[in-house]
1. Identify which of structures I, II gives the largest calculated value of percent of Cα pairs over 20 Å apart, for residues 60-219 alone.
2. Which of the displayed structures (I, II) returns the greatest value of FRET efficiency 1/(1 + (r/R0)^6) of positions 148 and 196 (r between Cβ atoms, R0 = 30 Å, to 0.05) on calculation?
3. Where does the value 57, 36, 36 come from, among I, II, when Cα extents along the principal axes in Å is the thing being computed?
4. Name the one structure among I, II that distance in nm of label points 7 Å out along Cα→Cβ at positions 108 and 244 of 2.3 was derived from.
5. Among the shown structures I, II, from which was the value 12, 34, 30, 19, 5, 0 of P(r) over Cα pairs in 10 Å bins from 0, in percent, for residues 52-139 alone calculated?
6. When FRET efficiency 1/(1 + (r/R0)^6) of positions 44 and 132 (r between Cβ atoms, R0 = 41 Å, to 0.05) is calculated, the result is 0.95; to which of the structures I, II does this value belong?
7. Assuming -4500 is helix-only ellipticity at 222 nm (-39500 (n - 2.57) for each DSSP H run of 4 or more, over all residues; to 500) as calculated from a single structure, say which of I, II it is.
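Values quoted throughout were computed directly from the atomic coordinates according to the rules given, and no laboratory measurement underlies them. Given the structure is predicted, the values throughout are model-derived calculations rather than measurements. Cβ atoms are built from the backbone, for glycine too; each structure is taken alone.
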Structure I
Amino acid sequence: MTKIIFSRKGFDSTAGGIPSTKRDKYLKSFPIPYEKNTLTTYNSLGLGKDIQELSNYKINATDTCHYDPNLEYGEFGQVGAAQTHLENHNVGVGDLFLFWGWFRETLTVNKKTVFSKIDPGHYRFFGWLQIGQIIHLGEDPSWYLKEEPNSKSHPHTIGSWGGNNTLYLASDKLDAFGLKDYYGFGKFNASDKTNLSINPSVKKSKWICPKWLNPNHGGCGMTYHKDPKRWDDKTVDIVGRGQEFVAEPKKINDCKKWLINILKDAYTIDEVEYFKKLRN
């Protein structure tokens, strides 16, 4: 049965120190600053101006970053304790990562990007990746670049890493809970459906919790959240640390309906191909 991994990614209060940006329905997830094992700068991702202005120039447009997940190519890397956690819970081909992070509405004032005073910052989904293949890269991933030179932009294929360094490649098409109308990876637009924080002005870590996940309604729960005090009738209080929260849905139909609702803010395969034709 397909597992769902709620995967925390992008800037947080420690790494980066500011939220990623939301502008109307458009989301930009900021990859964390990173000096090693990367060829990617914020400028190269088109994020340089926003990063500089929103961080008050504590982070520069030319600084390098850990661009992961890469939702243009459908690649996601993991290593260390987080990868061990995924392995211990038998995360494998067919399982689905839902990437989420800290976002805040932005606007332009005097040609400068600033955070909205109305939005205190909130958590939301920004993308997904269903696992199609798992590559165990190991400490020295240079062997993989010889086979797949186009992957040289992914940080987990550069330099040296821990022994369990792993690359997850997306499936061609999403095939989970009977859903088949979407690619195996992609990005969400911003809407109420992809918002997670129920009342961010009070506590952004209080998530709206679907019944298929909520143990108080017979749901499956998720790793790192075994304390019953974290769950109430409608919400779950997300832990402050940890990257990969693994859930094994038991209420399949409820989970499918929930996913369909979220995916309404993503492009179907037919829509993506239509836009590709327009660009060509």
Structure II
Amino acid sequence: MSKRRFFMKNVKAVMCDIDGTLLSSNGIVTPKTIEAIKKLREHRILFGISTGRDVPSVKHLLKVWGIDGLVDLMVGSNGGEIYDYADDYYEMNYPLPGNLILEIMKHFEDMDVNFAIHGDGVLYTPKEDELIKILSKGDQLPYEVIDFDEYLKEDRLKLLIVCKPETMPAVIERAKTFKNERFKCASLQTTQHLFEFMDPRISKSFGLQKLMEMHGFTMENLCTFGDADNDYDMTLHAGVGVVMANGSEKTKSVADHITKDNDHDGIGVFLQEHLISRS
């Protein structure tokens, strides 16, 4: 038996990124992919979501996407949160100190950007502008303008910097110059509009590893689907790492498989051909 077939045979859980992966460009999960998820679970393979979005926001949108009741596991905030539906178990790890987030915001205050933090199915932001409206529409979530000095008296999982695509190169360069002697933080671009700061110990693989251990699985029992740079680590460490045709070149470089893009049933086609048909 080939190594590839061995890993396929041992898949016990499938975890998918949302934006650019599970969702089409129209913001839906296609009927073919929904049907494939149903068949997958009939074969006793767990299905879950691994996303940069926060867990409460995703739970709120499952019905909108037509997959309510089909999700067993969830990794949120790029690994900062995990949720298990069967046990109704939630865990949050390594939030950023509120005063550190305020320092980061000050570092970018002279740039044409806005800021946002996910919480309880809402995008919290310090000001209203076109940038937050674009993010709100894309994430299918309402936004609320609040006092960040007050809001950041508590630790928060991560900070989103929202900008126009043409501003992103300058944001990336500015991020390289942020320093704090007491705290470390990691940063990366996740979409053409978003740049994120989080604890460096957090990654999607971190959250996935925790969930796999909870179920008595290893990472070799996991199949992942992703597209962006923040899916690189889970693609690398999963037993089967699948990347969409619309994915980044960096993440494609460590993929075991490249499937069709998110507008052509990439997940549904792969599940049917490689996992459902062999079960």
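1. Greatest value across I, II: structure I.
2. II
3. Structure of origin is II.
4. The value was obtained from structure II.
5. That value comes from structure I.
6. The structure behind it is I.
7. Answer for the origin of the read-out: I.
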